[in-house]
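Nothing in this text is a laboratory measurement; each read-out follows from the coordinates by a stated rule. As the structure is a computational prediction, the values presented were derived from the model and not from experiment. Cβ atoms are built from the backbone, for glycine too; each structure is taken alone.
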Structure 1
């Protein structure tokens with residue numbers, strides 16, 4: 001209903017609810033209730049007229065009618081100024097008609113929403129035109145970990161379907177909180193169990209290696225007041241069946257953690273990055289996947305985590321994406337097993353490290 005009311009109020013600000021209702025062909029009571037339920041979107045004056053509460057608002061609209069990949073999510077963010085750095089006090093994410101988010105994009109949206117609240121912004125997520133996505137988000141636990149101050153349009157679900165059906169579908173691991181203070185050590189095992197049930201027992205050791213390494217990184221090094229999270233989704237009814245597993249951490253990120261120690265602990269790596277001609281963050285991530293052994297910890301074995309996960313990805317036909325604050329690196333392997341990188345820079349700010357493992361189950365590269 002928001003878009004219909006917005007269109008009317010842009011042309012006729014200050015009109016009453018009954019006039020708005022007649023313009024859009026809706027019931028007056030329903031329109032009036034909607035206006036009063038969303039003071040962050042509409043303002044009422046002393047004469048009972050309504051106008052848009054646009055001052056200080058940044059709207060980010062996600063594309064309609066298709067599966068929204070992480071790339072498309074990033075494209076939508078780049079059409080506006082950085083939500084985290086904007087002077088706007090209110091950020092509104094609008095999911096357009098029939099837009100459906102893949103898990104990787106969903107994880108980035110969840111992390112960004114919570115980060116925006118942490119820096120003092122008001123946040124709204126508008127599902128008015130895509131109730132099916134709202135229902136899916138409820139099923140996977142999105143709203144369980146969305147900051148309670150965030151406004152959900154038309155309304156936040158009263159009951160968590162993730163809580164009701166947790167563990168009832170082997171193709172889903174609902175969003176699981178990674179609390180550095182009191183971590184749930186069962187999370188890697190739950191992810192592994194779901195993965196193996198969908199892909200086969202041959203993935204058991206490799207999946208556990210990948211997921212436990214990443215879980216441990218968030219548990220031990222997050223340094224963020226915003227808890228990290230993990231989730232998994234099996235996409236079986238697509239041309240190329242695949243499993244997406246995400247690990248999200250809103251802390252300092254890989255670059256923020258390792259850059260301060262490079263010069264003193266790994267001078268040859270620091271020099272190689274300086275002379276590479278590449279974005280320093282991209283060059284560092286690539287170095288980690290190719291050679292490993294870079295750690296902020298004195299124990300250099302701790303720096304082999306991403307290298308090991310890359311080796312598993314190669315063995316089991318997986319693609320990896322590592323999103324950092326303003327860039328991302330994608331790691332793939334060709335049919336000969338050779339590592340291949342691609343990257344995007346100048347992305348909108350999203351703090352921390354957000355990793356997606358996309359395991360292809362059809363045997364193709």
Structure 2
């Protein structure tokens with residue numbers, strides 16, 4: 001590598017959320033619950049081929065962005081389980097081109113959707129890798145708690161990991177992540193359980209949040225914040241001031257909890273933008289999470305590489321001798337510049353082979369009557 005291209009010292013493993021949902025459905029005013037309602041109608045018209053076509057597109061985008069490990073939540077609230085069948089087929093078809101983990105995800109609830117428990121069991125029998133839930137969307141608090149316990153018991157019985165969309169709301173009474181922590185400890189599942197979103201933590205009183213965060217550390221849980229979706233979905237019921245509505249990233253990190261950055265959605269009823277780039281999510285969190293210090297920017301890189309690798313259970317991840325030869329190289333000399341510029345991936349290498357290339361754009365300006373090249377880097 002020469003010139004201003006910096007060789008990255010890390011690989012990229014991301015836990016992307018709902019990466020296969022690229023719905024053409026229109027969005028309204030932009031709340032989480034409205035998105036779920038739109039999706040509930042859209043899922044009725046899905047076909048296996050349609051899902052696979054959309055997923056292939058997004059996976060190629062992700063690979064071009066250096067992503068080689070993907071965790072995708074697959075909606076099981078369909079009696080025919082078309083999305084599950086489609087993603088399982090595609091996982092086999094792509095082989096070792098990418099590593100795809102599939103989560104059985106009950107978008108409309110486990111207990112609140114007719115036959116939800118049986119659909120979850122069937123998805124697990126079909127071969128998904130991870131068990132999910134959505135307790136804050138269940139009809140009652142009691143249903144929410146039961147859904148967490150059901151999902152975690154199912155995962156424990158089958159030896160699977162857990163990744164639950166949890167407390168994705170501004171409601172400070174939504175406290176299902178404490179149930180996750182308690183069940184993780186009770187079942188001895190430390191290191192295998194992930195709570196995604198947990199945006200309600202933003203609204204908890206500090207005394208409760210302090211106790212909770214210490215219990216999350218004790219449980220050995222992983223946390224995923226999704227800056228792109230969380231920044232647009234939360235605070236929709238506020239007047240002014242409008243809360244930022246993301247989980248307590250800095251406090252969790254300070255307590256030693258493993259915190260990851262996820263992308264969440266790509267062009268769907270919840271988030272109409274995005275192109276599957278984890279650097280874009282890290283860039284947004286640098287602002288919205290006030291993580292602009294030098295060490296904090298370096299931490300953001302870990303939050304889209306090493307930390308998700310731990311949450312996904314990747315044992316051969318890293319640059320140490322004996323690890324897989326997977327890496328990406330940025331068109332930037334430093335981590336700070338990589339985030340600042342959302343720098344393109346010059347090269348993406350998987351198992352020692354180049355699998356993606358990007359030629360950075362060449363920009364010129366006319367200055368004092370002369371054409372000069374601009375590279376957006378410090379002289």
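Some observations on this one:
- For 20.5, 72 (Rg and Dmax of the Cα atoms in Å, calculated) the corresponding structure among 1, 2: 2
- Looking at relative contact order in percent (Cα under 8 Å, 6 or more apart) for structures 1, 2, the greatest value goes to 2.
- Among candidates 1, 2, the computation of distance in nm of label points 7 Å out along Cα→Cβ at positions 188 and 244 that gave 4.0 used structure 2.
- Test item: Cα Rg over 2.2 N^0.38 Å, for residues 268-315 alone calculated as 1.18, pick one of 1, 2: 1
- Origin of the value 17.0, where Kirkwood radius over Cα pairs in Å, for residues 116-307 alone was derived from one of 1, 2: 2
- Taking distance in nm of label points 7 Å out along Cα→Cβ at positions 236 and 276 as the measure, the highest value among 1, 2 is held by 1.
- Value 2.8, calculated as distance in nm of label points 7 Å out along Cα→Cβ at positions 52 and 84, assigned to which of 1, 2: 1
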